[in-house]
Structure I
Amino acid sequence: MDVKGKILFLLCLLVLVLAACGGGGDTEETPAEENNEDATENQAAKEGDQVLNFINGDTIPSMDPSMATDEYGFQFLGATMEGLYRLNENAEPVEGIAEGHEVSDDGLTWTFNLREDATWSNGDPVTAHDFVYAWQRAVNPETGSEYGPYMMGGVIKNADAVNAGEAELEELGVRAEDDYTLVVELEQPVPYFESLTTFGTFLPLNEEFVEEQGDNFATSTDTLLFNGPFTLENWTSTASEWDLVKNEDYWDAETVQLDRIHHTVVKDSTTQVRLYEEGTVDRAGISSDLVDQYSTHEDYQVTPETSVFYLKLNQTRNEALANKNIRAAISRAFNKEALVDEILNNGSIVANGIVPANFTPMPESGEDFREASGDLVTYDVEAAQEYWEKGLEELGTDTVELKLLGGDTETSKVMNEYIANQLSTNLPGLNVTLKNVPFEQRLDLDTAMDYDIQVAGWGPDYLDPNTFLNLWVTDGGNNKMGYSNSEYDALIEEAATELATDNEARYENFLEAERILFEDAAIAPIYQSAMAQLVSPKVEGVFVNPFGATYEYKWASVGSE
């Protein structure tokens, strides 16, 4: 994603523990705690015990598919709406509103055959026109969408031109051939386009309803329509409690077993754990300081994620970082294993590349991309000091001053201090000072390239190595550190154009590009994130997605404990 699109995933990274925590609590209808417990028990019994209580880390900022940029918005859009496809347990696209599709020989035209039994919650049929309207709305410059231009630009034909005001909305490469046939034209073949269609930005919208609601659209339950497994009840944009309720009109309602999932906003991990121990909620996030206490708990679980953290090394602002040997020294001079074991302490693993482990397999062999690419940069003080001495000699100095930019959360501060100390200790003559700032300020400093070293992170937008590796093409919207390598650029460009229909060759290009990225010491990988939780054994069939909505509840159920 570009700088605008970065909002979703950086938010996820800044709320590591809270982002995917479940929970629940008192309902608005029953202010007294004892009455709430009775009501919950009665409701559970009435609904066949298919009721779960989860925690959400914060309120839902937006339920508008065109405007959502954060994890919470995409989570509840994924639960209450359905696009052409949705991800199954193995992160594979399976039938949603589309029953199937055909792709032209040149890979540019995708024709989706839509089911005729899908309806909106007001009874209207879900048609191809709903997708056309939603996608046009997402790239319409008057809408002001952040993800629309990012996700569709360079993918859907004329998306960039439409968003720039250089083409009419009707020129966007999407049309309804009839009510149940959607035709999509691409700018160029996109091998991962099927997985893109599962993402929240590509959800359909009922034009008549949206236009009728005007500025009030997606601000409350009453101003929303649903076509997915659940409806969202008791919700407003400021609500601290709400419910996902089984959508009886969903085309595949027979598959959905849960009757209700109650959500309550709880930001503090200690409170989450207390509520879990009381039996009020069925899932709770565990912050790093509580892991040792609860790691032997029978309900303790660690769930790997696909977000990768790394140091961005700005080659334009500080002469020392323009030196390849200095960058190579920095990338090897801090103990990543100690960082994940002692500071994060939540199941996160060391990253020695940028494409995460267990994310995408090689096309032919099926080997995980991370294993095929291998460890490209590891902690090695001796090697780091050799690179450091060469760099200092080339710079004609024996001292270097650098500032490390990072977040201002407690975990971020501790991690930043650790990295700064490791670098200053292991690289003689280096002095690292810290600049811990709030999230929005850090985004602004990144955009302005006003930093030396920055702790950054990235989560994937789709199931393909390109979602990570296209970040560092010359002058790319997310490069923002002055890195440039013409060979690297050519490999990424070739993978997107000439090799677009040859997946095996594309992946070989990606392997080579990642190797070049670390030969140049462009970035210094730190870790791949994970989340530690307490999860009730009665929670069954909940999938964790590698991108988009964190959780999939369509196949979830309440089992026996």
Structure II
Amino acid sequence: MTKKIWKIADNSNKGADQLSEQLGISLLLSQLLINRGITQLELAKAFLAPDMTQLHDPFQFKDMKRAVERICQAIKNQEQVLIYGDYDVDGITSISLVIRVLGKYLPGKLLYYIPKRLDEGYGLHLSSLSKALSKGVSLIVTVDCGISAIEEADYLKSQGVDLIITDHHEAPSVLPDAYAIINPKAPSSGYPFQQLAGVGVAFKLLQAMTRYYPDLEEKLLNNMDLVAFGTVADIVPLLGENRILVKYGLAKLQHTQNIGLQALLQTVGLKDREITTGHIGFILAPRINAAGRMGSSSNGVKLFITNDPLLAVDLAKDLEKENQTRQEIENIVLQDALAQIRAEPDLAEEHSLVLTGENWHLGVIGIVASKLVEIYNKPVILIGMDGEEGRGSGRSIPGFNLFNAIEACSQHLIRHGGHEYAAGITIARQSIASFKKAFQEIAKARLTREDLAPFLKVESLIDAHHLTLELTQELGKLAPYGPANPTPIFGCKAFHLIECKNVGENGKHIKIKLGKNNMVFDGIGFNMGAVQQELASTREVDVAFSLEENTWNGTSQVQLNLKDVIARGSYSH
């Protein structure tokens, strides 16, 4: 197991005492709020009690009124309208949300299109747009894409077709000549919160529509489960509006009326369970993403918009099969990438990894890049080659803006897009070497060796007597967890190791029993099976963990969800 550096948060801010007293919460919880940049009383109140009334006015978007009035015109004239989205979960939930909310007002007139990941790639494409125009489409609304579609916007304008772009990706210096652009990251967008997911931007458009069609509000609120699903899946910061949308969406997902979501929850064994952001991120979203990765992303939309329970079950089962296939292909690409690194030891010393493979499945290279980031703790770009062109997917680490780095190398690329932690590229084979060299130089200039050392952010060192059920339940006020609001990880030193054993398939996990000051705690370490041998001759350990409430046979107790275990000493038998 790779040894991690514990980065312990600076908890010397004296404002925690005052915040604790004002809010009537523990000193530890108030310190955790401060660690998240929440130092003012009103902001803390809003964070601990997120409410839909705290959402910003959608008409703060500069082009919102223009966009909404154009959609209202389309409804009045019963125009053919195309919703053009992306093939990931964010795009699929965005399309589904718009169709479920506006479908009533454009019966038979609301079409959707998702580009095929393997054939077309991300974004708008002239060939698919021309097909839409042949069907009489006079208005196109993008969701989760479009901000870089300069040529496509010009084409649509020349054909007399209006284009409304709703997107959340980084905006280029020159924007498309669209009828309206709704993107919080676009220059002069006017919107105060920039971190919305694509489905969050679609939500804001529909929220604005309720001013003109008040009866849409109930329908929109009933589909908050899709908003939460897409927001969590797109790994945006769960602060501000995202926190509000996800909290309300999770509550709706708990008792969802969406037939497709019901079937999906049933298929993965989460029916009647309390759904968390972790369930969405690690269990539910991969199955929807599998559809796009393996080439049939429309199945995700079909699942979310159907009202047929039998069809929903069939679609959910198909997605499960596609996810299993995705996992098998993903492992092949991962092993190939690892073999390349083993064959060239110098690669492991670089500040970044840029790897290419012939005919690597484009649907899985992003996931494999993420796994390599976990292993090597450095930015990774994987490029699947097909003939004289390659398509790549990259993932990054904290402190390295992947989009900006790729932008700086754009002279070597055909196309590129994305954001801070994830990005995609299209590149000519002849440009691979020059791009790789340029990207490596940027990574070396912007990252230190310390940046590349694997670390664990520990929010506080804590005494064992504080590890109570009451504290565990109080910390639940910080949920929903996600980027910028992670599950708090604590450190505790000098536990007596009572027991450590492997559990799960092939012993991939560990269960341990720890003792200190006449108290005993159970811990579970997922995917930490290798640690068991390391601890075989150990008496004392330091542990890093998050706190969980574990209920068994009606009895609740504290459980430590282990993140790291460090031996303090050993003895011989």
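Taking distance in nm of label points 7 Å out along Cα→Cβ at positions 322 and 394 as the measure, the highest value among I, II is held by II. When relative contact order in percent (Cα under 8 Å, 6 or more apart) is calculated for each of I, II, the greatest value falls to I.
Kindly point out which one of I, II the value 10.9 was derived from, the read-out being Kirkwood radius over Cα pairs in Å, for residues 146-193 alone. For Kirkwood radius over Cα pairs in Å, for residues 146-193 alone, the value 10.9 is produced by structure II.
Looking at structures I, II, which one was distance in nm of label points 7 Å out along Cα→Cβ at positions 306 and 410 calculated from, given that it came out as 3.2? Checking each candidate, the match is I.
Can you tell which of I, II yields -9000 when helix-only ellipticity at 222 nm (-39500 (n - 2.57) for each DSSP H run of 4 or more, over all residues; to 500) is derived from it? Here the read-out was taken from I. For the structures shown (I, II), FRET efficiency 1/(1 + (r/R0)^6) of positions 178 and 426 (r between Cβ atoms, R0 = 41 Å, to 0.05) is largest in II. Computing FRET efficiency 1/(1 + (r/R0)^6) of positions 114 and 370 (r between Cβ atoms, R0 = 35 Å, to 0.05) across structures I, II gives 0.95 for structure II. Among candidates I, II, the computation of distance in nm of label points 7 Å out along Cα→Cβ at positions 122 and 490 that gave 3.9 used structure II.
Values in this text are rule-based calculations from the coordinates and carry no lab data. Since this is a predicted model, take the numbers as computed values, not measurements. Cβ atoms are built from the backbone, for glycine too; each structure is taken alone.
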